[in-house]
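Each structure below is given as structure tokens.
No value in this document is a laboratory result; all are computed from the given coordinates. Just so it is clear, the structure is predicted and the values come from calculations on it, not from any experiment. Cβ atoms are built from the backbone, for glycine too; each structure is taken alone.
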Structure P
Amino acid sequence: MLSIVIPLYNEAQTIYKVLSTVSSVALPSTIEREIVVVDDASTDDSGKEVERFCQSNPNVMLNFIKQDKNYGKGAALRRGIEASMGQFIVIQDADLEYNPDEYSILLQPILDGRADVVYGSRFMGGNPHRILFFWHTIGNKFLTFLSNAMTNLNLTDMETCYKMFRAEMLKGINLKENRFGFEPEVTAKISRVKGIRIYEVGISYYGRTYDEGKKINWKDGVRALWCILKYNIWAKK
């Protein structure tokens, strides 16, 4: 089973469509799916949209978890990972920047017995990529470069949302970040798992502008920089 973990915060305009897509995307015939949505105390109608989807699609295996207050994306992901029941776990944002039709691309190296973790890179392959922010790209590549230098990996997109894991491996990691530090923290910690096999595949990317709902900003980049140093030098456990 593939568990699709969706941290949700104020995405009422997109979450119903995301759930519709995630629930209908083609997977290998032997793989069932479970959707785990963690609402991080949204202040808009995001929760109502999830409930509306559940009522309209009673046959979809969906676990809807509500946080009692806004703890942050990392905390929502930890809650969702803990609740997941599948053999494999993939992270899915509640917006439309990534294409769930590409789950099979990430899943294949794992099913082939070659990988334990697969990153979906927005900077490799021939899939479509929306052209947006120059400085975001520079910042992303700098953070990936620094992370690689610390972990001795050669990833092209450490900050990607699309990461797929063997569940037992991910659940065996002690994750601590509450907000947007999940990406550098999990990368630092999986890089130290003995015998870990990490692959990367090219994916498409349909990024949003801030007017369209993009939330991440320069402060999150500074936090990511701090987390790269923290989890590779001072707080390895």
Structure Q
Amino acid sequence: MDVSYGPITAVRSASLHVGEGEIVAVIGPNGAGKTTLLRGIVGLESACGKVVLGGRDISRAPAERRISGGLALVPQGRRVFAESTVQMNLWAGAFMRRDNSAVEADIEKWLEYFPALGQRRDLHAGMLSGGEQQMLALARALMSQPKVLLLDEPSMGLAPIIVSQIFRTLADMSAQGTTMLLVEQNVARALEIASRVYVLVSGEMVGQDLPAAEMDVEELAKSFLGLSGGKA
């Protein structure tokens, strides 16, 4: 897949696959094109190439049809609706659904799954902490009942203890069968929960289909990213 911003091709010849119930991570430095790749997959940026979801080619489908077909994006920076309540944010995540009673049941399900949100269901989302807003962004995306959840830098801007909580949540969701494509700069955290890893640098895949369990954080950072340490 090639993904472009106007005349500029930001991602070139990227190819990846995500199996059902799997977490696959795309790692890379700032400006590598990770966010652009996710936006191309979900149809928010101009892309050339094939996107297949559940065996169906959705490459020509607009973003709204890709979302209704089973893709959900948790964007970088969370982007909750700050002036709306927690509960209304969850309703917004189900805007394409028509099964209102099932939507209400799912709202209660995710408010129970994230107790901090349940306690704040009637608060405006802008009053939540950063970690609570990230949980709300996750729950809002899950309200669409996605086949694949795309996560863009879920650890960004959060305290280490909250990052640990978020990644435990992702691992738990994976154990329950949620399929995820995770974009993450924190290499160590990505390797903890992913089954396979792709490395994106300057818009190109320089490492593909790497088994996460066999990857050494330091070696991965040095070999592919030219960095030391577990965060890239």
Identity of the structure behind 17.3, 52 (criterion: Rg and Dmax of the Cα atoms in Å, calculated), options P, Q: Q
To test your reading of the models, identify which of P, Q gives 23 for relative contact order in percent (Cα under 8 Å, 6 or more apart) when calculated. P
Highest-scoring label, criterion being distance in nm of label points 7 Å out along Cα→Cβ at positions 7 and 151, among P, Q: Q
P(r) over Cα pairs in 10 Å bins from 0, in percent, for residues 15-86 alone, calculated, reads 19, 50, 28, 3; among P, Q the input was structure P
